[in-house]
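I've put the structures underneath this note.
Rule-based calculations on the coordinates, nothing more; no lab input. Predicted model only: the values in this text are computed from it and were never measured. Cβ atoms are built from the backbone, for glycine too; each structure is taken alone.
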Structure P
Amino acid sequence: MASQDTFSNRQHIIRVFFVIIAIVLIAKSFQLQIQDTSYAETARAVVISDLTEYPSRGLIYDRNQELLVTNRAMYDLMVIYNLVGDMDTLKFCRLLDITEKEFVANLEKDFNNDRFDKKVPFAFLKKISAEQYAKFQESLYEFPGFFVQIRNVRSYPHRVGAHVLGFVNEVTPEQIKKHKGAYSRGDYIGAKGLEAEYEEILKGTKGLKKVMKDNFGRIEGSWMGGGQDVPAISGYDLNTTLDIKLQQYAELLMKNKRGGIVAIEPSTGEILTMLSSPNYDPNILSINRERGEAFKALVQDSLRPFYDRSLMAQYPPGSIFKPLTALVGLQTEIWNENRGVGCQGGYDYGASRKLGCHSHEYISNAKMGIQHSCNSYFCQLFRDVVDQYGYENSGQGLDSLMSYIREFGLGDTLGIDLPNEKKGHIPGSDYYNKLYPKNEGSWKSPTVISLAIGQGEIQMTTLQMANAAATIANEGWYITPHLGKSKVIDGKTEPIPYSKHTTRINPELFEVVKDGMELAVKSGTARMADVPSFDLCGKTGTSQNKGTDHSVFFCFAPKENPQIAIAVFIENAGWGGSYAAPIASLMAEYYINKGQIDPSRAWIEERMINKDLLHAK
């Protein structure tokens, strides 16, 4: 009897157990199918895809918080080959403005290549504009396997500053390898200008989003409520030293001219304006469908608009080199500021050899020498410095002279925060010993006399010329010229530090040179650069050329507490006072007087703006 009771109890327990299990299963089924919609979503989804979330690049501002570079939306149409189904191909092509042949070419890839997989999204069509996307998105559901991925591309509101601002490119396989996984195929990277130099600040960090797609390739929602997503982090903003209004004005003045301009704030080394002409609207190299043709046209243009003449072109500086040699002569006490030199139309330095000069009065001191840019005066000064150890030891004297000259930031890169800066050339005895190899010291000071007037083997970039003017303005020191002022990280502005460089020239000696440069503007070779409202100190130069000479000018203003130093180099424009000097003075006046040009100089402004030196017959 006891055994039957035990058996009966066991059956009861088993029944209860199965009832409990059934209740749990029913409750779970109700929860999954009725209460939890993610079950239904997961059931409908046949693919879980990883979508890259691209960050916005950091914005770029000028010194007054004017926006120079911003972002705008661009769209890439992605496709998963295995999910492409029946659809109206003609409608698809019409909406995207492509041919059926392009449709097939964009879809049918070499799936034996590791770059492509039928189950993994790849770009079917890149760089779809916002306008085109708006027209296409209404019908996107009709095209299974296709989906859109948003990208941010660059836009330039002011349409100037192309060489300085630069542009972005799609990464190359070499760059992907170099950066060890930081970039993937299809990513964009700063390729030129500030975009390249400050890539690490501007680029941001990519994110990852997991999404579910149905059998038509349509996104059904985030996987697991977005719990496994990694958000993209936008790039940091960059504040620059540029003054966009001055930049626009300078580019207006340089229209239809070939050359470069650099303007620097002497006290800080901040570059206010930097341009190369001819230039182009930076927007044409923004990422878009027409970019390839625009790039090709720029490359093939005979005027070489891609070539940055402010940073890369290396020119003989001409007579703007003279104030520097004057400072060295005074510093070494080989030359006295009150020494006079006569000039009978040029400097005789050997049998039937004469370096010509223009007509002017007797030069009685260093100030007048700079005022009238007398070649005879500076040739004699140069020879006295180079021959200070004797005529047979010209190499030692030249090296002494050039050691001072290099302290002005010449003969080497200045370290500006832009790629592709050139060094220029400041030759020493080693250079001439190789150039005249008969025996060491076979050359003498007359052999290299053209250096006295900034010709021969001396070469400088426009940036170096502007920096030399800033160094004179500061009476012997400069701060590394730069464009990056500060970066904004997590809402905090962090200034970017730069180095100070000091020459061995006694600061008191600069007064002589500054007075001479002021006289050059008031009553010398640069009269068209005279500004009524302040004292401008400048020096003209004519860089000799096989064809028409180049026009050169550097200056700073005002004379006391200088706010701006400028160098202007215009190719094939003649002597320095013709175009380079008035353009530099107009820029200084525009900057110091906050956009106002004296009415008495309006004719000069009009002439500079309208003069076409590129197409003149």
Structure Q
Amino acid sequence: MPPETPLLDTVSSPADTRSLSIAQLRQLADELRAETIDAVSQTGGHLGAGLGVVELTVALHHVYETPRDILIWDVGHQAYPHKILTGRRERIRTLRQGGGLSGFTKRSESEYDPFGAAHAATSISAALGFAAARDQKGQDNKVVAVIGDGSMSAGMAYEAMNNACETTGQLTVILNDNDMSIAPPVGGMSAYMARLVSGGGYQSLRHLGKAMSKAFPKPLQEAARKAEEYARGMVTGGTFFEELGFYYVGPIDGHDMDALVSVLKNARKIEDKPVLVHVVTQKGKGYAPAESAADKHHAVVKFDVVTGLQAKGTPAAPQYTKVFAQELIKHAELEPKIVAITAAMPSGTGLDLFGQRFPERTFDVGIAEQHAVTFAAGLAADGMKPFCAIYSTFLQRGYDQVVHDVAIQKLPVRFAMDRAGLVGADGATHAGSFDIGFMGQLPGMILMAPSDEAELAQAVATAVAIDDRPSAFRYPRGEGTGVQIPGLAAPFEIGKGRIVREGTAVAILSLGTRLGEALKAADMLAARGLSATVADARFAKPLDIDLILRLAREHEALITVEEGAIGGFGAFVLHALAEHGALDRGLRVRTLMLPDIFQDHDKPDAMYAQAGLDADGIVRAALAALGADNASAAGRRA
């Protein structure tokens, strides 16, 4: 007999799952897990979280009428199985590749992605917006938000939950508890209780009890309400969520298809108040190498499916993140007031290394960037030397606190902004595009952008030495250049850059790690007969005014280069030139920055080429500024 067609091959959309039996849904989940593993082995990406929600993904699309019913995934890195089920299976092996599928949910990609998400804790707020819009329009579709237990450490989730019961009666929140479970281990009895309390019989009994209690005197009504609430809370652990106005169901086993489908069907019928379904899952479920890994294969590069071994090459130079951590450790050995704060990214920021050496001086506050910043401000106000290490893209979430709690009070919090510039496969949601502008505009802020790992070591030393105002330094994801790092780097002179290469015709003023491309551009210009000066600004604030004016006086054209958006370093330099009258003498200026778009994910080199921030782009800008479109014109200006 010919082999049976895999069930996954018969599913082209979620509608195809709605006639399947529980046994068939289990089979579909197994095939979906295998497909996810195979796809990510070829592309790299986030794996563990997606494997943990395979059964939940199948059950949700089976029970809810997506896309009419709204399904929102928090962060979105667990949505690979969702993408496969929603018509994107043929493209799943383009995941995170140039021109391919996003690694997160994306509205422009599919009608099954009603809301884009790559930062944590947004799903409940967004879902509540969809629910309110539905209610305003008199429609009856359902709205579901799936949020992880890690995201529940963010205040925004509680702000939304606090507002939910005042906004709508029909909203389902799935709490995907895959790490630090907030309830005892689940089993058959827990699943049975979840089905029981979510079912129509129990609800009818509750409504009857409430109706009867209205005939009681007021004190007895309140006593009856509290007795019912806390009795159920003791059984289910849901009192906290009930206090926020949610009807709590759970905990249930997130890998038990029968329990999931039954409870979700019951939850879908509840329309008198929001529902929270507490689902306990296992990150990396069903793939032994992920289950046994400390990080559950949260994020991986390409790997061998059989062994789980990842195709990690030998780095040519140390990662900027590791250099930052090692330099901070060096200074902390000498200065006991140095402490480090991260917002749920200890390994991503290198503070896991700092924490191993100084566990009592390391603080992971969870996904709570706002709290991290003000917590650091409190430490600084009492004389400590806090380093707040947060990805540039995530520091945006704590910007009000940077302004109000740090900058206005002139507190010496040191911001280590990792993942500055473009980040490749994670795309626009994770690009560190805006920090030069939003940090550089703050009075009193010192903002550095080292050009290589040795300069990063000096930036750390500078931040350690600054005790009278806030400071920040930005550095990219990935490897450095391989330069030698001193034993203990000396601080920069505040607000002073450096000349790296002397020339005559055009000056290239670089901020950050595009310096290497600027030097390549100078070589290319020299081949055309054009002599170029290359300078390393080091500081976006305060600017080295003397250096900028010298470059303006001694050259026909000035090109600024930065790995940031419009309104950043180039704008600061233009303002300084105008303020000092340097533009009145006919200086030709070009400011090179990231384009005024949100760039789609691709390899970083390709993205920088698209942005015109590679050597070719710098040369084109210099030639355009000089009007030197051919070799003879170039020769006249040599």
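Things to note:
- Among P, Q, structure where helix-only ellipticity at 222 nm (-39500 (n - 2.57) for each DSSP H run of 4 or more, over all residues; to 500) as derived comes to -12000: Q
- Answer label among P, Q for the case where distance in nm of label points 7 Å out along Cα→Cβ at positions 350 and 406, calculated from the coordinates, equals 2.7: P
- Comparison of P, Q by mean count of other Cβ atoms within 10 Å over residues 302-309 - largest value held by: P
- Structure with the greatest value (metric relative contact order in percent (Cα under 8 Å, 6 or more apart), set P, Q): P
- Computed 23.5 for mean count of other Cβ atoms within 10 Å over residues 470-477 - originating structure among P, Q: P
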